[in-house]
Structure 1
Amino acid sequence: RRQAVAVMLDVSPAVITQVLNGTGKYGTGAARTDRIASRVVHTFGRYPCPHLSAEDGAERIVTGDDCRVYAHRPAPIGSPRQMQHWQACQTCPHKAATAPAAPKESS
């Protein structure tokens, strides 16, 4: 399972083990977990979508990936419904949390 999570987070399985066990650089404090935490939220986060919830009349929960697809794309053309959704995303409180993950720093 750690291998699968590592692949989804685009990190090595060793990093997952070190973070979970508090060993290696993560255990000594030489490495921070901010980047890993951000990747976890971006990959596995769930958010109530205010636009879809208002549209359906019931709370709609979307994945971070789904939220990212709507909120962080160019303005759609040709579909008034898609444009309304995109416009709602631009002022949504979840937009910042679902911003694309920062690229890995090269060493």
Structure 2
Amino acid sequence: MNYLMLAIAIVSEVCATSAMKQSNGFTRMPWTVVTVVGYGIAFYFLSLTLRTIPTGIAYAIWSGTGIVLISAVAWAFQGQKLDAAAITGMGLIVAGVVVMNVFSNASGH
């Protein structure tokens, strides 16, 4: 259940960040509302996960997954280019999150 709440936080953050781009500096109200509500949901569910998942682990998963997902959304829908260096960097982020979760005693397993 904790990782489901973390997944909701991640998806909400990705939606909010995507909407922020569409809000055009908070000048387009519908997208601005989606941004504010999305971040509210994201932080609420992230806070719930911190009851049982260590902060560093939860944040590593949240931010690392968020970076990869928002980059994919920006590539697919907003015309962002992803070169080899960007893809390699994201791969290293994912690898770091995996190492933290699988090999670190900080993960609390």
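From 1, 2, which structure was helix-only ellipticity at 222 nm (-39500 (n - 2.57) for each DSSP H run of 4 or more, over all residues; to 500) = -27000 calculated on?
Numbers: 1: -15000; 2: -27000.
Only structure 2 yields this read-out.
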Starting from the value 34, 14, 11: which structure in 1, 2 was semi-axes √(5λ) of the Cα gyration tensor in Å calculated from? 1
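As an exercise: relative contact order in percent (Cα under 8 Å, 6 or more apart), calculated from one structure in 1, 2, equals 29. Which structure is it? Walk me through the intermediate numbers first.
Details: 1: 19; 2: 29.
It was calculated from structure 2.
Comparing distance in nm of label points 7 Å out along Cα→Cβ at positions 18 and 98 across 1, 2, which structure shows the greatest value?
On the way: 1: 3.2; 2: 2.5.
Checked 1, 2; max of distance in nm of label points 7 Å out along Cα→Cβ at positions 18 and 98 sits with 1.
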To test your reading of the models, identify which of 1, 2 gives 1.8 for distance in nm of label points 7 Å out along Cα→Cβ at positions 10 and 26 when calculated. 1
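Every read-out reported here was derived from the displayed coordinates using simple, explicitly stated rules and does not represent laboratory data. Just so we're clear, the structure is a prediction, and the values are computed from it rather than from any experiment. Cβ atoms are built from the backbone, for glycine too; each structure is taken alone.
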